[in-house]
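Bear in mind that the values in this text are calculations on the coordinates, not laboratory data. No experiment lies behind these values; they were computed from the predicted model shown. Cβ atoms are built from the backbone, for glycine too; each structure is taken alone.
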Structure 1
Amino acid sequence: MKFVIEHLEPELYQWCLIEYGHISEIVGKGGIIFTNISKKYAKKLKKYGTVHDKSVSELGFDGICVLSQYAGKALAANDKNNFEYFVFGGILGDNPAKNRTNILIKSLKKRKIKFESRSLGSRQMPTDTAVYIARKILDGKKLSDFKFADELEIEINENESVSLPFRYAVDGKKLIINEKLVEYLRKRKGF
């Protein structure tokens, strides 16, 4: 079972690198494949997993499941028996969502690659949260077992904060968010 991040941004932004590093921690370096990565960014990602400059639609993979909030069927534990590759769109989501994962789906269809789609619910999640939830589901949890926090507000200083209008997982009482991302947001100049 491999987790594939199809990079859908024009650059490898710092927040992407932080999220991708977190995903590598979640599934392990051997469990992640980054696709659609420009050769100029490949070196930065090799420490986190396997890197391809081509799209997943060009790599000849069989047993693909694309995770999309618009899929009609939810991901379930038995999907690990049906698919080898679980594909996520590596994007900074817009609010409201623009369904950019559909770019990937259209590319797979155009190349006549067999795949199915699954959902992790109808709310948009950061890529690392989506991978975390998918991994837990494939290990036996149900989507209904999870608690979520929506629309987080990160305090930058006593006068400023930044709103993150996405869904984050809560494990027990612990919010699953990459602390490196929080630190990055606090140090970032201008929003």
Structure 2
Amino acid sequence: MRTYVFLYNRFADFEITPLLLFLREKTEIITFSFERGVLQSEGQLKVVADKSIDDVDPNDVDLLIIPGGEPEPYKDRIELHKLLKRIQQNGKPIAAICGGPGFLAHAGLLKGLRIAHGYASEEAERVFEGSMITDEDVVVEGNIITARGQAFAEFAVEVYRHLGFFQDEEEATNALAWLKNKR
């Protein structure tokens, strides 16, 4: 299984770390961005993208993860819209947290869907026009998973659950308790 993680400058590394911790033994993790090279996360972590967006074959993607950050400067990047649409058409899971759902909205993938996000409410109304904004931590709509920014533990558990990697619901509950330091 191949998990692709979309990176961009000032992405929120901490929002996807619990999920990547879970996935590390189940899947190959491949990072990509608009161009190859060094990107700096919101936490000042410097990361080198494995691939440029032009090197990503949508048929190779089994899971796509989009961390939070500020997607608005990239809202007109058609090459990303095309890739997101192809992955969605292939029925592969796309998981986006906090600002990450903005990329999906700009690609036109969230119209008519219930969603969670991390935008300020006035901006959310504009970005997510045609979507049903919820107060839920995580929302699963078909193969699209969206989450609020502070729900990174719940996001990790829900994506892992969606992939069928938990043996049972008790294991999922225990994983969430562990991430929230309640075990």
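Details
- At a computed 13.8 (mean count of other Cβ atoms within 10 Å over residues 145-152), which of 1, 2: 1
- For distance in nm of label points 7 Å out along Cα→Cβ at positions 9 and 25 computed as 3.9, the structure of 1, 2 it came from: 2
- For Cα extents along the principal axes in Å computed as 43, 35, 34, the structure of 1, 2 it came from: 2
- Value 0.50, calculated as FRET efficiency 1/(1 + (r/R0)^6) of positions 129 and 169 (r between Cβ atoms, R0 = 35 Å, to 0.05), assigned to which of 1, 2: 2
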